[in-house]
1. Kindly point out which one of I, II the value -10000 was derived from, the read-out being helix-only ellipticity at 222 nm (-39500 (n - 2.57) for each DSSP H run of 4 or more, over all residues; to 500).
2. Have a look at I, II and say which one yields 4.3 for distance in nm of label points 7 Å out along Cα→Cβ at positions 45 and 165, as calculated.
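FYI, it's all coordinate maths here, none of it is from the lab. Computed from a predicted structure; not experimentally measured. Cβ atoms are built from the backbone, for glycine too; each structure is taken alone.
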Structure I
Amino acid sequence: MDIGVIGDFDAASVTHAATNAALAHAAASLHATVRVSWVATPSLEGDAAGHRLDAFDGIVCAPGSPYASLQGALAGIARARVMRRPFIGTCGGFQHVLLEYARNVLGIGDAAHQELTPAAAAPLIHRLQCSLAGQTRRVILHPDSLAARVYKSLDTLEQFRCQFGLNPQYRNALAHGALRVTGVDEAGDVRLVELDDHPFFIATLFVPQLSSSPAAPHPLVVGFVHAARRAARHSERTRQ
């Protein structure tokens, strides 16, 4: 199967290397073959997202914001959402999932990321009062969620690398759409969201790739690759 990774690949990035490795761990655990292609965000601007991403069975939005192209990252996420392509976004991917959904579904057209627009009128993504970079935190999962089914548990310890997250002032806005909060930390702050009525669409503020290993592939990445394999098989049957 073919996996497209939205992000501006940096060979020196720990999280980028971990993303490639985690996908390989998950594929091996499923006795599957995965081909990973990184798709630079500028190449997704305008109408290019469809042409670049539609060939993939699953799409990842990798850590590493700010991306070279905000519009390209948002266009790629929107494509995965609308085309119902299996998707996982982590860290910066989580932040941009919320940004894309707020702008294109919830009608918050001026929703902004404070890292890019410090004086934004609608800072949907804001700087956290306490940075989570380098921290491991407990995440509590909603019992009625895809995440809980994938983990087969209602809580998990996860590694974070971020300084930005959802501004609590906008949390209630999510209640008006299908993008649900299904994972919070012990303080109740949003750490995981998923999209209802979608084969697999999950975004996490933490970086599950960092705790994946060949002996213990991360459950979320395994769940994503499994969904991508189902999508690949469906596409193959449709072509026959």
Structure II
Amino acid sequence: MYFRILVQAFRDIWSARRSADGVKAAVGNPKAGYSPAIFHTSNLEAAKAVILNPVPDMTTDQRWEVETQNLVAALAGVMKLDKQSRILDYGCGIGRVAKALIDRYDCSVVGVDISAEMRQLAVEYVKSDRFTVCEPADLDRMIAEGFRATGACACWVLQHCQEPARDIERIDAALSPGAPFYVLNSDHRWVPTDRGWASDGISIEQLLAARFDVISKSGVSDLVGSRILASESYAMVLKARE
């Protein structure tokens, strides 16, 4: 049921007017209670459609193929990726980025996700002893014990987080000083609630700029393939402060 709701919601969003009022109407009641149930998927295909939902100009499979490879190339352009690299994939889902990074660069990846179902699917999807997946509380314990990543990414994640300031703080704590952080995000907040998608008005860009040094912000037309997604999304390259 939640999968059908997600697909229909995004179809409605993409067909809505591009004005602020149109976006607000599309995403629902901002006072609704946070509900991550949409991310609780029981099989691989449903999980893929939640992670990269279909849009009018691209299917899930098309997005998976095009965006994943482009994203790995973009990450390689902003951070060192080799066998010694230890990358934090925050909001990893089933590990699509982690798998591509490991397959191409043989680096180590720590994936973090709030969904137990996604984490379980990730183990099977990535199938590598260079991949570890955990929930945010486990990452907090790892950080307390001295874990530091050489780079991090958060792709289509921060726009959905209940408390993005807390998640950004956690990512910062997990990074070595000066380490790069790559963010792919929507211009808008899409918060899953018990009444549909909602916007709480939080600016992810402002939160990131307050915590990290901003290296660049760019459009994503060459990255995502979809003209619709590109018109309402951005990529940021950041650096952990030293």
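1. Numbers: I: -10000; II: -12500.
Derived from the structure labelled I.
2. Going through each structure in turn, the value belongs to II.
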